[in-house]
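Trainee: So, here come the structures, one by one.
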Structure 1
Amino acid sequence: MSLTILSVAYPLAEVSPDSTGGSEQILATLDGALHKAGHRSIVIAPQGSKVAGELHPIPKQQGVLDDAAKARAGNAAAKAIASVLASQAVDLVHLHGIDFPTYMPEPGVPVLVTLHLPPDWYPPEALCPTRANTWFNCVSDSQQSACPPDATLVSPIPNGVPVERLAARHAKRNVALFLGRICPEKGVHLAVEAAKRAGVPLLIAGEVYRYAAHQSYFDTEVAPRLDGSRRFIGPIGLARKRRLLTAARCLLVPSLAAETSSLVAREAAACGTAVVAFPNGALRDTVEPGRTGFLVDTVEGMAEAIGTCSTIDPAACRAVARARFSETTMIAAYLALYARLATRPAP
């Protein structure tokens, strides 16, 4: 059965295979998979996005991404959704943004909302809507266990990574890596402190989004800690990510939030690289202590673990990634869910 799926990105973030944000990466992966499988993929995302299917762009917000910008972007997304649904026969709408309640479609077409962030980051009423044919899925068991008991949840679909495309061979270097959004909850400054305590260089790859809090955090907490051995290199694409992850001594994930999946920790495993992380959220389920990395509770513990990462076998990390984190498994689960929800009769 050929499907037409309308995917809606968080309206402040561009979508592409090289996106930094996890929700944008997953949307891009599913868009490409739908197109490859012969389905019709329609994507609503900001101008500048790169998709395999049909892009219906909304204006890219300029300047600081404040509440006014969020409101403008949400209104643009709502108008774009209404326009597509009025002119196209859509089988399912798949929403990915944290602000999805502001542009939830009118009753009728089935809607799937993937919760990419901790459940308590959403308004409680958002996860228990009165709209019929509205379904939610989490990206890990730990995330689902934190959801309200009366939420209309389907089974979790764990995030997957392109294990085959991440396969590479580069000699290991004595350098630690941080990769992700540069914001307070990711604990970037703690990665810098741990690397200094361990006496190893650190590369920080990621994007400082135009939120005032993110820019202030970088300016006051991250930049002053940088030096000749601990450097910020900005956002990177897949090819450079693969090279850096494969060559790194370890990946540091000092996240202070309850991670729902941690795509980058899974990418590191696929590249044969140990992960040293705080045991928050799904990181407890992603990192296998002593086999694919270490879970620690403090900066001091992170520094000590950096020194023992040479005991982690890259081949074992890659084997775990192939068995547990393949995007092929994730794609198959989403395509099956799309087909099931698209044909579900209205109550």
Structure 2
Amino acid sequence: MLVVMQESASPEQIQRVMDRLIQDGFDVHRSTGAHHTVLGGVGGRADFDVAVFEVYEGVKEVHRIGSAYKLASRGFRPQGTVVRIGDVEIGGNHVVVMAGPCSVESRDQIERAADIVADGGARVIRGGAFKPRSSPYSFQGMGEEGLQLLRAAADRRGLLVISEVMDATQIPVMLPYADILQIGARNMQNYNLLRELGKIRKPVLLKRGLSATIEELLLSAEYILSGGNYDVMLCERGIRTFETYTRNTFDVSAIPVVKKLSHLPMIGDPSHGTGRRDQVPPMARAAVAAGADGLLMEVHHDPDHALSDGAQSLSGPQYMELMKQLRLIAAAVGRTI
């Protein structure tokens, strides 16, 4: 249930409604927008009467939410969520680019990557320290040492850091180094991990699962939001279909659909979405045109010799050229990069 308070509602009136919601068994989540405070009630009695809340002083309107993802729904924050990390805002007018190698391989490699992505205009550097690979014999990442190298390279160029967390035991290790914790496609429905991420106060980027529907993605986000962490971003990274030419099928249509259904920022990952370096630029351009709030792209100074995902990584010159194109497309849809 959503209770929208009047613009003039006093703190006492808001608290009175919150107390009644709690009395009726709801977990209350408060969202304060530019004009209205919205109270989201999760759980509670199935037979509650919305008219009870409509007559409370300071209440503008009450809505019974039929969807299972109540906190992730657009109704909870009609104005949309903007995730703020320092001077970087994700979900606003600026399309934020997160770029870097699939994994941290060495100090020299990540330092060179930081130079490339920063010079091109990215605000966040990506790089995996713990890598979930399909084969147990593939490179699995450098662990905490990789995080240290990534943090040092980012600080030198004034970048934020995003890196993937694979299980709850890694969260304490990653918190000192990463500004954004990434949940990979394989862990989208790792509900124990999602619950733990709901307890922290650090932004989370949640990737769509290999065969997940949009509703399943939003329900996974609900686990994090219900824990009190509202700084959640969603990511379209391609889904598995019967098509075999590309690694995955990049579902561009999911971007505007999610932005209609949810207030959460939507990120496009054309690198995993296609698995092919030559397909990354057109899909990145399409994602920005479709309304993506950011892009997550793999960039390597020598992609042909990368230890992981080299085939889908852009070289420095390719990345620079793409950024020029993206600025034109962003301007065409009223945004900036």
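Trainee: In terms of FRET efficiency 1/(1 + (r/R0)^6) of positions 26 and 178 (r between Cβ atoms, R0 = 25 Å, to 0.05), which of structures 1, 2 is highest?
Mentor: Comparing 1, 2 by FRET efficiency 1/(1 + (r/R0)^6) of positions 26 and 178 (r between Cβ atoms, R0 = 25 Å, to 0.05), the maximum is at 1.
Trainee: Matching task: 1.00 is the computed value of FRET efficiency 1/(1 + (r/R0)^6) of positions 122 and 306 (r between Cβ atoms, R0 = 35 Å, to 0.05). Pick the structure from 1, 2.
Mentor: This figure was derived from 2.
Trainee: Upon calculation of semi-axes √(5λ) of the Cα gyration tensor in Å from the atomic coordinates, which of the structures 1, 2 produces 35, 22, 18?
Mentor: Working through the options, I get structure 1.
Every read-out reported here was derived from the displayed coordinates using simple, explicitly stated rules and does not represent laboratory data. This structure is a prediction, so every number in the text was calculated from the model and none was measured. Cβ atoms are built from the backbone, for glycine too; each structure is taken alone.
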